[in-house]
Structure I
Amino acid sequence: MSDRLKGAVALVTGASSGIGAATARSLAAQGAKVALVARRADRLEKLAIEIASNGHTAVAIEADVTDQSQAIRAVERAAGDFGRLDIVVNNAGVMLLGPIHGAPVEEWERMIDVNVKGLLYTTHASLPHLLRAVEDSPRGVADVVNISSVAGRVPAAGAGVYNLTKHGVGAVSEALRQEVSRKGVRVTIIEPGFVETELQEQNRPEIHEKLKERVAKIDPLSAHDIADAIEYSVTRPAHVSLNELLIRPTKQP
């Protein structure tokens, strides 16, 4: 089926590349109108044109979700342009690895701002719209999907603050699930292992080289693999809630 999300509106953060872009394509292909949110406007515009060329609908919204006012404006723009908001995918994230001792503290601040605050700001602004959408949705539900990581389950040396942010995503997602699930809003966390995206390239050169060595013998996941899991989670019947999906490459330890 290619119309399981017909009539629904989805907002995807970090939509300019990787998992976010792949997710936007997948949800649009299922009939959703998609709000593409990220800082790189040129990439968003290109993706919106691509989605439109395939007969679907998308709008590019330039925003930095670490700024609460911009996160609010992005949500309001999506809901205003499309008349509703049914699905929010909090995908924007950064992974800046390295030992805690001697680490550039600005890297910690960046991860906390994007991985935690950006997710919270976007979710907070979206919830009133999601709760309203439940009332007249043919699907009978609305969805929040938060992208976490294997790092949200298993702490590791050299990833301490990244672990901190992703454990936080799991904790706040479960608390939110308990608060809103009986009102028809499902909350799902997706926990990918190693995925071939730009995420690793954001690290300092010496960290990036070590990462390449660690994953050299692993056949990594693709962004589409994760988008497929997100699509699956939001297209389940209303009485089915997938709260947590851990997805690793088969050969990842």
Structure II
Amino acid sequence: MMEIAEWLKRGAGLLLILLTGPAVAAFSGMANVNGDWRTASREPTGIAPDPAVTREPVLQVYGARAFGWRGAFAVHTWIAAKRQDAPTYRIYQVIGWRYWHGGQALTVNEGRPDRRWFGSEPRIYLDLRGEEVEALIDQVEAAVAAYPFKQSYRTWPGPNSNTFTAWVARQVPGLRLDLPPTAIGKDFLGPTTLADNAPSGTGYQVSLFGLVGLLAAAEEGLEINLLGLTLGVDPLDLALKLPGVGRLP
């Protein structure tokens, strides 16, 4: 009985550590946990290159804090691509409410990729430009078409929007995409896959349904996934990775 009590005590302590970061994100204002989705801003922020000025191909990955209480834990990510001389961007993302309302989770639209995500300001995680990007866009489009969870969505532990972005990145290692630790769902490999490349393509990871796992890669560093939350260190960038908070510095 004492051994069980000790394990429960340790488990409670670990859970407290994992939840400290999301609590900081919620109470510090990093995440807007209150608000009305009907009135939340979806206005562009102006950080995407203007297609009228930037004629070269552009490939970007964006992320913004999820809406409501989920934002204390996670970001929502999406991919944007503009081909040579294209007048607009094509935006690829997975959206939960579309799935819940009887549609397909995966959406492909044209428009401004730098819109606020229901009030949350987007950040750019990847920004590639130039003639060589055209071939990467071809690969991204092929990966999007082959995404295996188009008709599935689960907020936690996945498959969700971050599962999609990470899956595409694994199929296109030339992106070398390093998703933030707050991209919960990026480690969901599927119901039957226990090991795969890291999203950046510079290492490997093992994961049990996105709930428990380990990742080691040149871009991401070392990450431990517990209950979908990420703890890690990136030695090359001298950064810590914490649940809810993200990267420090």
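Values in this text are rule-based calculations from the coordinates and carry no lab data. Nothing here was measured: the structure is a model prediction, and the numbers come from that model. Cβ atoms are built from the backbone, for glycine too; each structure is taken alone.
Here mean projected area of the Cα convex hull in nm² has been calculated and equals 14.7, so which of I, II was it run on?
It must be structure II, since only it matches.
Out of I, II, which one gives 1.0 for distance in nm of label points 7 Å out along Cα→Cβ at positions 35 and 67 as computed from the coordinates?
Derived from the structure labelled II.
For the read-out helix-only ellipticity at 222 nm (-39500 (n - 2.57) for each DSSP H run of 4 or more, over all residues; to 500), a value of -7500 was computed from one structure; give its label from I, II. Spell out each step's value before the answer.
Numbers: I: -13500; II: -7500.
Label of the originating structure: II.
Here mean count of other Cβ atoms within 10 Å over residues 123-130 was calculated and came to 20.2; which of the structures I, II was it taken from?
So the calculation was done on I.
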